[in-house]
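Scrolling down, you'll hit the structures one after another.
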Structure I
Amino acid sequence: MSDPLDDKPTIESTNPEDAAREVTEAHDRIRNEIAKVIVGQDDVVEELLTCIFCGGHALVVGVPGLAKTLLISTIARTMSLGFSRIQFTPDLMPSDMTGTEVIEEDKSTGSRELRFVKGPIFSNVILADEINRTPPKTQAALLEAMQERQVTAGGVRHALPSPFFVLATQNPIEQEGTYPLPEAQLDRFMFNIRIEYPTEEQELQIVQRTTSEDHADLSSVITGDEVERIQHIVRQVPVADHIVRYALRITRATRIREASKKPEVVENYVSWGAGPRASQYLVLAAKARAILSGSTHVMPEHIQAVTLPVLRHRVITNFNAEADGITTDDIIRTLIDETPVDGSDPSSERQMDAVMRSS
């Protein structure tokens, strides 16, 4: 299993407290800039920044008009990083995204040679807008960029800049003329982030801001080097073995064929569960959540806080779930409630409690 980040030398921080302070200060600067443009959506912003601080890719799912594109472009503007927006359409070809080889003639000698012209994918932050509107051939080219952080053209590999993030948007209600992302590509996204309608007061602020002549001036508050340093600081956050095993228990509980004794909600409503990459991302995202909450080590609540965005696109429900109106979020919340932190069997504990009460 490949590592979510490229192998790079570890940066030795002065001490955990200073490292945590460095990350939280950068986080607060970015949040303050984002708040100049985006109203509300605190959980969505938090999950996006967690994903970036881990070096992962994110899929933002929501109906039209919820500022998915604006949010991602705003985050990119707060960082001194290259930014490209790629509008995914049915006629988008892989070379439109990755680049192409052109014949270049030397006028002095008359000789000709092929030269690779880089496409918009050669940037630090990629906004893949309406990613499910492009055909599988183009999605496969993006998959290589996401996983290998490189593109291949004419048999030659071209490395992508670092850091590199794909932040994609998807409309969940309009399915005509779309190409659903294959599970292999969905699995490459660290988070599946759901963006919901704003509250009435938030929508009032949105209307007031967007119908006036006032425009917020955003500043770049963090550099690419700082982003990479934060990613390495996050990886240095210690996590105890029993916390890692807790993350594994949650992931493995989603697998219908994994154990003889499965949670009832999984047995009834799940056809396929999450793979090992989910366990990797649970622990890595929990490290980021821990350091952003001021903790110097990972605790069970940090695992629980990132379980929904990590697992919701990795758990495949069956027909029974659709018939009963059970969503993947419902299943994951049930698993969080029923999975013990210490590895004990909650059903056995409930039986013991019943025996003790009856005696």
Structure II
Amino acid sequence: MAFYKNLKNYKDSETYPNKQQWITSRLLTLRHDLNEVIQKDRKPNSLIIGSWNIRAFDGGVLRMDESYHYIAEIIDHFDICAIQEVKSSLGPLKRLVKLLGPNWDYFVSDVSTHGGGNSERMAFVYNKNRVFFRNLIGEIVLSKEDLIAGEQIARSPFFASFQAGWFKFSLCSAHIIFGDDLSLRAKEIGAIAESLVERAEKEDQVHIFLGDMNIEDKDDEIMAALKNSGMTVPEFGGTNMDGKRWFDQIAFTEKGKATRKTRLLRHGKFDWRHAVFGPHPDDAPPPLSQEDIDGGKSRLSLNDYLNHYEDIVKEIRKTNKKDPFKDWAKSYRRWTTDEMSDHLPIWIELEIDYSDDYLRQFLNQ
């Protein structure tokens, strides 16, 4: 469970007169939604793997205190999560892991300093009570004959091996290059996925490819490259803010050297905008019961958010020697993506207890 003890240290100020109460109400609502979408129907013997591009984490003006709490609350509902777009400083990532609690740990890649790398890192954060590290970590490096236009992949895919129960798996996190050349994106995805499929044929573990793949549409050539690799590709729908671009994906090998078929139980994306920051594109948010409302949960309108944050953001920008937004209402949606992200987190739930299958092999001996 994510840690909340920092809440008691947040004092009221002229700019932010009800900070503790506001954050607490938003967290209660966020926890409600996470339970409804992810936790409520979770199977007892399963693993939940998440992936989230957390926009420029943290490469500009530091996020507000509350944003760290909201991000931690979401990730705490996964057992392990790949994070893309971690920037050079590790301070924000360490702060996030501290909020997740002492049972969480992390691995992080070096900064990508070469062309197209955008000074980014990739990270895995994981709950040690659910997952343990199997002492293998590295990056995907293409052989000479597989180079893309003579180059390695712009942001080297980051992988590590873990185990949960009977289930051995490797995660390979990627942030595929962005730009007008869709064929280049498709080639990067194809090269990574094919490499993982080849590994799965030789290794007794499942290989999971996840991250910001910058796929524009479910029927474009970039998605085709992923599906043609032979990996299983669940459909998550659009994961950007308007829901029109299928940027983020999780794909996995169903069977390789391992004799058991990977069993997908559920999958989905989580839209935090009904609970924090808003505005959600759906005008009809999930209803709250009177008991929920009496317990401090609430659904807020766009005007509620605009009025609450306007002076707070003015003060933040002044502290960072930036001019106030000229049009706060127009700038608000973009500002929320700087606090949370311009991507929605995605997740899969896999079965990890194969003990019945293992025992049945002895029935006919």
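Given that helix-only ellipticity at 222 nm (-39500 (n - 2.57) for each DSSP H run of 4 or more, over all residues; to 500), derived from a single structure, equals -9000, which label among I, II identifies that structure?
Working: I: -14000; II: -9000.
Among I, II, the structure yielding -9000 for helix-only ellipticity at 222 nm (-39500 (n - 2.57) for each DSSP H run of 4 or more, over all residues; to 500) is II.
Once distance in nm of label points 7 Å out along Cα→Cβ at positions 29 and 53 is calculated for all of I, II, which comes out largest? Could you put the intermediate results ahead of the total?
Numbers: I: 1.4; II: 2.7.
Looking at the calculated values, the largest one is II.
Which structure, out of I, II, was Cα extents along the principal axes in Å, for residues 189-316 alone derived from, given a value of 57, 32, 28?
Details: I: 63, 36, 22; II: 57, 32, 28.
Answer by label: II.
Quick check: 12.2, 41 is what I get for Rg and Dmax of the Cα atoms in Å, for residues 197-252 alone, calculated from one of I, II. Which structure matches?
Numbers: I: 20.9, 55; II: 12.2, 41.
Of the structures listed, the value fits II.
Shifting gears a bit: Which one of I, II has Rg/Rh (Cα atoms, Kirkwood Rh), as calculated from the coordinates, equal to 1.01?
Working: I: 1.01; II: 0.98.
Structure of origin is I.
A short reminder: the numbers here are calculations on the coordinates, not readings from a lab. The structure presented is a predicted model; accordingly, all values stated were derived computationally and were not measured. Cβ atoms are built from the backbone, for glycine too; each structure is taken alone.
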